[in-house]
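Following are the structures in question.
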Structure 1
Amino acid sequence: MSSMSKKVKVIPCSGIGKVHGLVAREIALKLVNEICTQEAETECLGYIVTEAPEIAERIKDGKCITIDGCPKMCAAKSVAHVGGSVTAEVRIVDILKEYRGYKPGTATTLNDQGWEIVDGAAEKLANRVREIYGEE
């Protein structure tokens with residue numbers, strides 16, 4: 001099927017009401033909108049969770065990176081459930097280990113430290129996206 005996008009799907013958790021969820025979403029948006037515009041795109045986790053047929057079809061044969069804000073790993077589990085290939089599972093708790101003592105902000109607003117985490121993590125993850133994109 002030629003309409004399938006080869007782009008890596010970057011899928012963050014929804015994490016509404018949690019600062020880690022906001023960090024996950026901002027990392028994903030920075031990756032797909034600023035850094036890896038040619039190699040990556042995102043999909044809405046809500047559509048994946050509800051198993052919307054067109055989304056399931058789009059991610060079924062694609063390579064996905066999930067970014068989860070909490071240990072429940074909802075993004076990774078949901079993508080796998082609809083048949084997506086989770087090539088990399090990123091956990092915000094693991095990213096934060098490199099930023100000990102940082103307080104990223106609130107559930108609705110990141111502060112300077114939060115944006116520093118987003119920028120650093122997105123740059124690092126961009127290398128992984130390019131690696132995965134380059135694999136046929």
Structure 2
Amino acid sequence: MRSVNTEEGVVTAFVVGLVMTFIVCAGLGVDGGRLIAARLTLADHAENAARSAAQELTSLRSGSPEIDQQAAYQSAMRYMSDNNLSGEVVTSPESVTVTVVQNVEMTLLRLFGAQDHLLAVTRRVEPRDR
């Protein structure tokens with residue numbers, strides 16, 4: 001008489017589940033790290049572009065300096081162009097606001113249906129009298 005084994009394939013299903021879990025954890029580490037690094041880089045670029053633009057001051061001798069809006073806009077856009085960035089610049093006589101946008105592609109998490117992430121970072125600079 002032949003014995004019937006009802007547990008065939010149980011170990012295989014467990015191993016497949018375990019491998020999938022390891023891949024997801026690795027994906028979270030790799031893609032999550034890429035998102036954090038991209039956000040920090042974008043924050044630096046947005047801040048540098050805004051600082052560059054905010055240095056375009058007029059009326060320094062009068063004691064009430066204001067931002068030259070056209071020159072500030074051009075300065076921020078030049079910075080973004082030099083660094084292959086896209087985004088938006090808003091200027092006023094008192095401040096410069098720069099928003100930098102970048103699409104970050106998922107690598108490992110794409111296997112599980114994760115979409116690419118669009119990151120946007122905004123920084124505002126207001127030059128002050130000293």
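Each reported figure results from applying straightforward, stated rules to the coordinates on display, with no laboratory input. Just so you know, these numbers come straight off a predicted model, no measurement behind them. Cβ atoms are built from the backbone, for glycine too; each structure is taken alone.
When distance in nm of label points 7 Å out along Cα→Cβ at positions 23 and 111 is compared over structures 1, 2, which one is greatest?
Top value of distance in nm of label points 7 Å out along Cα→Cβ at positions 23 and 111, among 1, 2, belongs to structure 1.
Relative contact order in percent (Cα under 8 Å, 6 or more apart) was computed and gave 32; which structure, 1, 2, did it come from?
Going label by label, the one that fits is 1.
For which of 1, 2 does helix-only ellipticity at 222 nm (-39500 (n - 2.57) for each DSSP H run of 4 or more, over all residues; to 500), calculated from the coordinates, equal -16500?
Computed on structure 2.
Identify the structure, out of 1, 2, from whose coordinates semi-axes √(5λ) of the Cα gyration tensor in Å was calculated to give 25, 16, 12.
1
Thinking of 1, 2, which structure, once mean count of other Cβ atoms within 10 Å over residues 47-54 is computed, gives back 21.6?
2
Taking distance in nm of label points 7 Å out along Cα→Cβ at positions 15 and 103 from the coordinates of each of 1, 2, which one would give 3.9?
The value was obtained from structure 2.
When Cα Rg over 2.2 N^0.38 Å, for residues 31-86 alone is compared over structures 1, 2, which one is greatest?
Evaluating Cα Rg over 2.2 N^0.38 Å, for residues 31-86 alone on every structure, the highest lands on 2.
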